[in-house]
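Before anything else, here is the set of structures, which you'll find just below.
Read-outs: derived from the displayed coordinates by stated rules, not from any lab. A quick note: this is a predicted structure, and the numbers were derived from the prediction, not measured. Cβ atoms are built from the backbone, for glycine too; each structure is taken alone.
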Structure I
Amino acid sequence: MSARSARDAEVVATLCAHFRAVTPVDERERESIEEFLAVVPQLEEPFHEHADTRHVTASALVVGRRGVVLHLHKRLGLWLQPGGHIDVGELPADAALRESEEELGLAVVHPPDGPLLIHLDVHPGPRGHRHFDVRYLVLAGDDDPQPGVDESPHARWFTPDEAYDIADAGVRGGLTVALRTYVRYRE
């Protein structure tokens with residue numbers, strides 16, 4: 001087994017242990033966890049977007065004193081959390097930060113006690129792919145989003161109620177956990 005595949009196996013084992021131990025926030029997450037546990041350990045390269053039509057992605061529920069930051073996905077036309085594919089050699093938690101910074105143009109950090117995996121959603125991706133999206137709580141200051149040139153220009157802070165009203169159904173469970181968890185980190 002190569003060093004990369006040994007590392008992938010270790011990350012998958014850690015993710016599976018986490019999801020076996022959590023109580024799902026809703027039925028959608030319960031179904032996502034069941035599918036993740038059945039499929040992802042069987043994938044040869046679970047973090048590589050071109051190795052299989054099924055792969056792990058990473059995203060961030062970005063919260064701060066102003067609420068929650070979402071962006072209008074330019075292809076899907078849905079208000080979503082930032083996230084995407086995991087680069088070769090990158091850990092899911094690092095991908096969540098990178099995607100947030102790229103898509104929102106915000107300085108973001110993991111909570112002071114380290115990356116906090118808070119949600120899982122399995123959903124269809126483009127070109128017949130299936131995304132196993134692991135979601136992290138990510139903290140931001142008060143700055144307005146400044147998405148990059150190649151990113152969706154529509155990103156902004158929402159109050160919790162606004163976020164629930166506008167977000168895609170697959171995001172709502174993650175919002176529930178993010179906002180409930182964020183109270184521990186408020187200043």
Structure II
Amino acid sequence: MNKAVFLDKDGTINEDVGYLDDPAKLTVFPYSAQAIKILNDAGFKVIIVSNQAGIARGILTEDIYQAIDKKTHKIILQDGGIIDASYYCPHHPEHGIHPYRTKCENRKPNPGMLKKGEKEFDLDLSKCYMIGDKISDIQAGHNAGVKTILVKTGYGKDHVNNPKLKELNPVFIGENLLEAAEWIVKNEKI
């Protein structure tokens with residue numbers, strides 16, 4: 001069985017600008033490719049799992065999101081990192097337009113996207129991690145049975161003292177994705 005690190009996208013890999021609705025507005029953090037390469041070199045699959053409620057709200061289309069995702073992959077690849085898969089949930093349970101206004105098992109904090117990765121890559125979830133900047137990322141990882149890490153980029157710095165985070169008990173709280181990747185590799189060797 002394989003191991004993976006699931007990564008939230010906006011606020012973790014790239015700057016969170018609200019609803020990212022144009023590939024030209026994408027700014028990948030300068031350390032993201034290095035962090036992903038560190039995880040690749042340590043034998044982890046790297047899988048993006050992203051809520052994209054802007055699609056449900058009609059702010060962007062799935063085609064625009066896929067163009068943004070493709071650009072993200074290209075930027076990471078240019079600097080030596082490989083993203084093995086990218087999953088997104090375009091749904092929202094309360095807001096948006098048909099057919100996107102619906103409850104969905106893939107929308108974090110639900111574990112659907114992580115479970116999809118488990119099946120597609122024959123993962124041992126007990127050896128996997130979820131890294132994100134929001135409580136919903138940590139909850140999704142918890143719900144899937146993976147180890148969780150909160151990063152202080154994006155919304156992370158606002159969630160550090162949230163009582164819900166303390167209940168979820170992430171294994172690490174890092175400054176950013178690079179620090180989280182280095183922590184994972186260091187702790188895998190112990």
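For structures I, II, which has the highest computed value of FRET efficiency 1/(1 + (r/R0)^6) of positions 53 and 149 (r between Cβ atoms, R0 = 25 Å, to 0.05)?
Top value of FRET efficiency 1/(1 + (r/R0)^6) of positions 53 and 149 (r between Cβ atoms, R0 = 25 Å, to 0.05), among I, II, belongs to structure II.
Taking mean count of other Cβ atoms within 10 Å over residues 125-132 as the criterion, the highest value among I, II goes to II. Have a look at I, II and say which one yields 1.02 for Cα Rg over 2.2 N^0.38 Å, for residues 61-164 alone, as calculated. Checking each candidate, the match is I.
Of structures I, II, the largest value of FRET efficiency 1/(1 + (r/R0)^6) of positions 45 and 109 (r between Cβ atoms, R0 = 25 Å, to 0.05) belongs to II. Computing FRET efficiency 1/(1 + (r/R0)^6) of positions 37 and 101 (r between Cβ atoms, R0 = 30 Å, to 0.05) across structures I, II gives 0.50 for structure I.
With FRET efficiency 1/(1 + (r/R0)^6) of positions 141 and 173 (r between Cβ atoms, R0 = 25 Å, to 0.05) coming out at 0.45, pick the structure among I, II it was computed from.
Details: I: 0.45; II: 1.00.
Computing FRET efficiency 1/(1 + (r/R0)^6) of positions 141 and 173 (r between Cβ atoms, R0 = 25 Å, to 0.05) on every structure in I, II gives 0.45 only for I.
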